[in-house]
Structure 1
């Protein structure tokens, strides 16, 4: 594909945003595909997300990724033109303009499932605990259930939010009711094959207040947050008996690849970018 002409502008919006590695990923994908693009980090005020998005596209921007804490607001902005994945999730992490209309999709579930399979911990037949009930969690509940996990429980510091997420999912797909549970963090107890942290606590080096004894033999602890060193959640998980631990870097690259495909019509090669990003994390 030609790289001539004015590069198209892309970016990621969040608060905070300094930690984002999305520019590294999309620029690497662009080089793979010989697509000339720019990709920037955009810090949106907590009360100014919609204005930030409108200004970006009003100035000719081509596409945005959305991260904490704006995925549910992005869903509302693109409500009239949502993909099926975004509609089921109730959250959006990818925005673009088509024919003057804002469109939204959610690629988080694709990114998570791809990474779990890469790690050898596919969710089919597994018991899964999902910690958190915000936009990140919304994007993965139905994909995890669709991938065949035996049971899934959503727990959150505010139990009502977890119950609300469950109710939303069951409303979309009533057949999930028997396999999908919800509650507060103190209701996380049980033996789980996979425990996924979908809270932003590790960004602040704070693990969720989970009870001990959660991890079944050979269990995986997975944090959607990524870092050069083990996150607060992963340190907690190791102390509590998790046999395996992984951060969310692979999910980040996987969801970015799915967004890149939406924007450019090409699926990039994830593995070399993931390896390069892991090296970059360790040396910065």
Structure 2
């Protein structure tokens, strides 16, 4: 029978991700065979307060730039990663990221490789990245690229280039629609919804959340048939907290985001969104 070895570095990594105690993290990793995703689910099932969504943790440091075009119907987000916060705060680095984002916005490359091939100051974006690496002395790369089309696309950058958001709305650009889009973008930045609405949540995520809920309920001594019913209530709460249109609106908790949008215009709705964060 093989023995699982869990290093102090692994325990510390899980602790940094979850905020759980060292002993809890060690036990979670032992119980999960060293699998971090399973360990996080284990902690959540045991009642630990761990975020359900971790998909936007793709870059340790860097900047996120979000921009929409002059017509207001297309937007992009790019992340240019760096190794340290010191570089991420450098004015030249931020200016470079904004320049690359503008090129991407105007040229609409299909992916990161196509973006790196775009011409930039008698070279290419890829060449300029290498120049920046040589100049700064850190690994720098384009880590993320998102695009969004809609009748109106509102771009928002939060927290000194730490979070970028695009909001796609179903009506053409106007002052009221743009203002609503910015309010919703701030909601997305702050509340980090995992999907637009309950129907947009993947079946895998629903099953995962339901399984965790049932395990929590049965650990409290409730019978299996009761656990199923209670879990349904927990899932409703999960959708209200985790999906954009059902979330309480941060500027007025008496309303949902849907309520807020209907108050602006009865037909106004969000059709899609993107959120990218550093850290």
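Points worth noting:
- With percent of Cα pairs over 26 Å apart derived as 54, matching label from 1, 2: 2
- If relative contact order in percent (Cα under 8 Å, 6 or more apart) is computed and equals 19, the structure in 1, 2: 2
- Computed 1.04 for Cα Rg over 2.2 N^0.38 Å, for residues 200-247 alone - originating structure among 1, 2: 1
- Label whose coordinates, when FRET efficiency 1/(1 + (r/R0)^6) of positions 112 and 256 (r between Cβ atoms, R0 = 41 Å, to 0.05) is calculated, return 0.70 (choices 1, 2): 2
- Comparison of 1, 2 by Cα Rg over 2.2 N^0.38 Å, for residues 8-95 alone - largest value held by: 2
- At a computed -14500 (helix-only ellipticity at 222 nm (-39500 (n - 2.57) for each DSSP H run of 4 or more, over all residues; to 500)), which of 1, 2: 2
- FRET efficiency 1/(1 + (r/R0)^6) of positions 48 and 192 (r between Cβ atoms, R0 = 41 Å, to 0.05) - structure with the largest value, from 1, 2: 2
Computed from the coordinates by the stated procedures, all read-outs in this text should not be read as laboratory data. The structure presented is a predicted model; accordingly, all values stated were derived computationally and were not measured. Cβ atoms are built from the backbone, for glycine too; each structure is taken alone.
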